[in-house]
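The structures come next, written out as structure tokens.
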Structure I
Amino acid sequence: MPDTRFFEIVGPLTVEQLSEVSGAAIAEGHARDKLVKDVAPLESAGKDDVSFLDNPLYLSALSTSEAGVCIIHPERFKNAPDEMTLLLSENPYLAYAKVAAAFYPEAKPDELCDENSFIHATAEIGQGTHVSAGVVIGANAEIGSQCEIGPNAVIGPGVVIGDECRIGPAATVQYSIIGSKVRLFAGVRIGEAGFGFATGSDGHFTVPQLGRVLIGNNTEIGANTTIDRGSSADTVIGQGCRIDNLVQIGHNVILGDGCIVVSQVGISGSTQLDDFVVVGGQVGFSGHLKIGKGVQIAAQSGVMNDLAAGGKYSGSPAVPMRQWIKQAAMLRSMGKKKANKDG
């Protein structure tokens with residue numbers, strides 16, 4: 001059970017209500033009016049809890065679980081204990097996420113504008129937006145309705161933020177236009193100057209960074225991630241992206257819709273990722289690349305060339321996954337032969 005000092009629970013909810021919020025179907029003949037009090041993992045769930053099974057590695061935990069209700073794929077129906085009420089979904093994890101959100105909706109602050117915040121007289125703040133202590137909002141900034149601006153966040157002059165956005169504590173946003181339902185977690189840095197300089201006989205001269213950052217609707221950007229503004233054109237992050245903590249995105253980078261970028265990735269300037277690209281942790285991109293739609297890149301890869309749409313890639317330099325597996329097997333075999341020869 002989540003710690004109620006940090007998470008406020010609502011409920012109980014009936015199985016029928018859980019079915020409605022999640023889109024999961026109640027198994028035929030199973031109780032619709034059964035009350036459920038909380039969510040819990042399979043191993044610790046009790047008769048009043050709802051859990052889920054998504055990964056088949058946990059089938060044994062399902063068979064011994066005491067969960068009163070479980071969300072499972074229809075193909076796993078026969079693996080569940082007879083006394084367990086079942087909700088059937090083609091995507092159990094997504095259904096569970098919706099159920100958990102129903103039990104634990106994000107808390108809404110009571111006050112709208114803390115007296116210790118500073119809002120410039122020319123800034124526009126939408127209805128129902130909460131501004132926490134220590135926040136600074138610059139001249140001519142526009143913030144939509146029902147937003148939450150966390151403590152000590154800084155919203156620079158002229159920044160535009162859409163409706164229902166959440167800006168985390170100590171985040172900074174400059175030179176940016178942000179859509180609706182965007183979430184920036186703590187310490188995010190959006191719109192800082194990109195890494196651009198010209199070198200002459202007198203040393204390095206910083207090139208003015210005159211672009212913006214554009215972020216589409218329903219995108220989330222993790223803690224301490226940085227996204228540089230464009231040098232002349234804009235840096236663009238599409239709709240529905242999920243960017244993890246500690247990611248660096250350089251100037252003039254373009255991410256399409258629905259991209260997933262895991263922690264510690266570095267994307268050099270002017271690289272373009274098409275829609276629904278998935279990038280594993282610690283991947284590095286050189287600049288001015290084009291990554292095709294739906295590409296998947298394994299963790300710790302080094303991407304130095306354009307990648308064709310739909311492919312899976314790994315290694316440094318990144319190559320098609322099957323090629324990388326063959327290369328790794330060959331190196332392993334060569335290593336064993338050398339060890340046997342030396343032995």
Structure II
Amino acid sequence: MNFQSSKYQYSFGTHQQKQVIWIKFPKNIQLINHLKEFVKVYWSNTHKCWYAIDTPTYRKLFGLNLKAIGQEVILKLTPINKAEFIRYRELLLLKSYSTNTIRTYCMEFAQLLYLLNNFPVYNLKPEQLRSYCLYCIKKLKLSENQMHSRLNALKFYFEKVLHQENFFFDIPRPKKPSSLPKVLSTNEVKRMFSKTTNLKHLLILKLCYGMGLRVSEVVNLKVKHIDSKRMQVLVASAKGKKDRYVNLPNSILEELRTYYKKYQPKEYLFEGQFGDKISIRTVQLIFKEAMNKANIQKSIGVHGLRHSFATHLIEMGTDINFVQKLLGHQDIKTTLIYTHVSNKLISKIISPLDKL
């Protein structure tokens with residue numbers, strides 16, 4: 001029995017100021033238990049009906065259409081700027097920007113539209129936009145990174161939608177803080193792996209570190225991407241929609257075969273509870289749990305395994321150009337930052353004090 005059968009009927013609505021999916025079905029203990037096993041559902045005494053919070057995961061599970069990006073935003077806009085928002089979103093779609101980028105750009109652009117109310121956004125002058133940027137910094141207290149995100153979204157509208165190439169010429173960008181990536185030592189990585197007993201969780205962490213993958217790349221790995229004969233893994237449609245090959249570590253091959261026999265994944269190498277790919281949030285929780293078990297107190301996320309991979313390769317003497325290709329960096333400057341983190345390279349420098 002699946003959730004797309006005729007026994008379950010779905011409709012959308014609002015309950016307690018939340019967007020929900022109403023779920024109706026014949027009164028049957030098996031249907032209720034089946035639903036509760038896979039979905040976090042609630043009972044409404046008012047509507048005498050079960051419901052779940054409206055999320056993309058549940059929409060996909062129930063076979064429902066996903067929400068159009070920005071649909072809720074449109075409802076809050078005045079007619080004069082609603083048309084501009086739709087033009088903006090459509091151009092992002094035509095240019096095949098990623099779902100995350102489209103969502104971020106739309107939300108950032110919408111913040112300006114909310115403030116403008118009935119004033120047409122296309123009539124804004126550079127000095128007015130400059131005042132808006134100051135408002136974001138002084139009143140809204142946006143960080144440097146948040147301001148860069150907002151400016152990127154606005155720049156797309158004025159330069160790509162309105163074709164005003166010089167609109168941002170006199171609008172400065174805030175200087176980004178120059179922070180170094182956080183890494184784990186090789187001993188900390190070993191300790192974390194030794195404390196992770198779940199084979200699936202262990203493999204996820206080992207691939208993050210052993211191949212220097214982003215968490216989004218790990219969750220998108222498919223069984224067909226693993227080439228054990230050539231000992232390579234295809235990282236398909238990664239950041240910037242670029243493919244690249246990375247080396248499959250020899251030490252992980254037997255564990256990978258054992259995992260495949262035990263879990264028998266169909267499409268994605270690491271499946272979630274509904275047969276689709278595992279979520280990024282789940283991988284983050286796996287990493288956090290492993291850090292706690294290993295008693296590692298550093299404030300670092302799962303992306304730190306990728307940083308550690310790059311740093312440890314450089315400490316082993318790997319050519320920086322190879323590290324760049326393995327990480328999928330477009331600019332060598334992005335990779336060079338790891339040379340500032342490497343302890344072994346820094347430790348070779350002799351202080352002038354020791355030469356006196």
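We did not get these values from a lab; they are worked out from the coordinates using the rules stated. The structure displayed is predicted, hence computed values, not measured ones. Cβ atoms are built from the backbone, for glycine too; each structure is taken alone.
To which of I, II does the computed value 0.05 (FRET efficiency 1/(1 + (r/R0)^6) of positions 91 and 123 (r between Cβ atoms, R0 = 25 Å, to 0.05)) belong?
Corresponding structure: I.
I have 7 for relative contact order in percent (Cα under 8 Å, 6 or more apart), calculated from one of the structures I, II. Which structure is it? Display every interim value, and only then the final one.
On the way: I: 7; II: 12.
Only structure I yields this read-out.
I have -4500 for helix-only ellipticity at 222 nm (-39500 (n - 2.57) for each DSSP H run of 4 or more, over all residues; to 500), calculated from one of the structures I, II. Which structure is it?
Values: I: -4500; II: -13500.
Value -4500 for helix-only ellipticity at 222 nm (-39500 (n - 2.57) for each DSSP H run of 4 or more, over all residues; to 500) corresponds to I out of I, II.
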Entry that produces 0.65 once FRET efficiency 1/(1 + (r/R0)^6) of positions 227 and 331 (r between Cβ atoms, R0 = 41 Å, to 0.05) is calculated, selected from I, II: I
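Which structure, out of I, II, was distance in nm of label points 7 Å out along Cα→Cβ at positions 131 and 187 derived from, given a value of 2.6?
Structure of origin is I.
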Which of I, II yields 16.4, 64 [Rg and Dmax of the Cα atoms in Å, for residues 99-266 alone, calculated]: I
